[in-house]
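**Q** Next up: some structures, all given as structure tokens.
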Structure P
Amino acid sequence: MRQVIFKPMAVKAMVQLCDYIESKNTTGAGYRFQQKLLYFIELNAGISSINYPVCNNPKLAHRKFSCLIFQRKWVIAFSYSDTTFIIQRIILGAKLK
């Protein structure tokens with residue numbers, strides 16, 4: 001299984017996102033969202049037989065990031081190797097242009 005590593009920019013985005021969800025919903029909603037997001041990332045990082053394509057977005061593709069879509073709304077940009085799965089960015093899909 002690949003080791004999952006979060007870059008500081010991805011951690012900052014996840015904290016801000018969870019805080020926002022917590023402020024707009026019931027107590028614990030941000031934590032639950034974070035747990036679902038982490039599970040989704042770990043699930044995909046654990047599949048070592050997949051070669052992920054480069055993102056369609058030109059800015060992310062230029063950096064050779066691959067992308068996962070979480071809940072049809074969030075884009076998780078990452079790079080990977082045989083041993084690591086590095087989360088580079090977590091972006092609202094509507095903000096990608």
Structure Q
Amino acid sequence: MSEAKEKYTQTESFRFTIDDLKRKAALENIQLTNNDICNVVAISEADFDNFYEKDSAPEDIFSRLRKYYGPFMTMRFYNISIEIEIEDPFDTEDEEE
């Protein structure tokens with residue numbers, strides 16, 4: 001039997017980052033809109049919507065968010081996936097007759 005192959009990926013979550021940013025700003029009576037955030041990071045609303053839907057964005061977007069909204073961005077949120085490829089126990093190709 002062969003060994004399992006594992007693949008780990010970690011991407012920063014755009015959706016959780018934005019939601020947490022807005023929540024923390026609101027605690028300080030600052031109402032951030034998507035448009036406000038788009039202007040700060042210099043992206044279109046369409047790009048913002050795409051990043052939010054896909055829950056990922058280029059690292060430079062997160063860097064700009066942290067640079068401008070630093071006091072509100074005290075945590076980072078990640079999506080972590082682990083893929084494990086194992087041998088199919090029902091695959092009889094490798095079995096001897």
Structure R
Amino acid sequence: MFLSACDKAEKIMELGEYHPLGAMKRNFIAACLFIFKQAGYEHDHMLKKLRMFPDKIKVLREASTMEVVSYLEVLTSVYDHKKNYENRINFDRKYRDYVSKR
């Protein structure tokens with residue numbers, strides 16, 4: 001799926017509403033860009049889950065910045081919440097695999 005720079009920026013800003021202290025930090029943006037590239041990622045689904053489970057993203061509301069993999073762990077726990085195992089995306093695991101191959 002190809003996203004223009006404007007589309008990516010808009011989506012980052014939408015996710016950034018849930019991370020007010022660090023939405024413009026490099027690691028948060030890197031995590032978002034990694035997620036957007038994953039097959040099966042649905043942005044509307046992520047936004048819906050972020051609204052549904054504010055307790056799962058409390059750490060985002062309180063932290064100013066985290067490591068990329070930490071962002072992905074939080075976002076994975078929200079995105080994959082109550083999904084069948086076969087349908088989970090596991091952003092954090094894919095990122096660890098990606099980093100280990102570099």
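Coordinate-derived values only; no laboratory data. The shown structure was predicted, so the numbers you read here are calculated from the model rather than taken from an experiment.
**Q** With relative contact order in percent (Cα under 8 Å, 6 or more apart) derived from the coordinates and found to be 53, which of P, Q, R does the value describe?
**A** Clearly, the read-out refers to Q.
**Q** Could you tell me which structure in P, Q, R was used to calculate percent of Cα pairs over 23 Å apart as 41?
**A** Q
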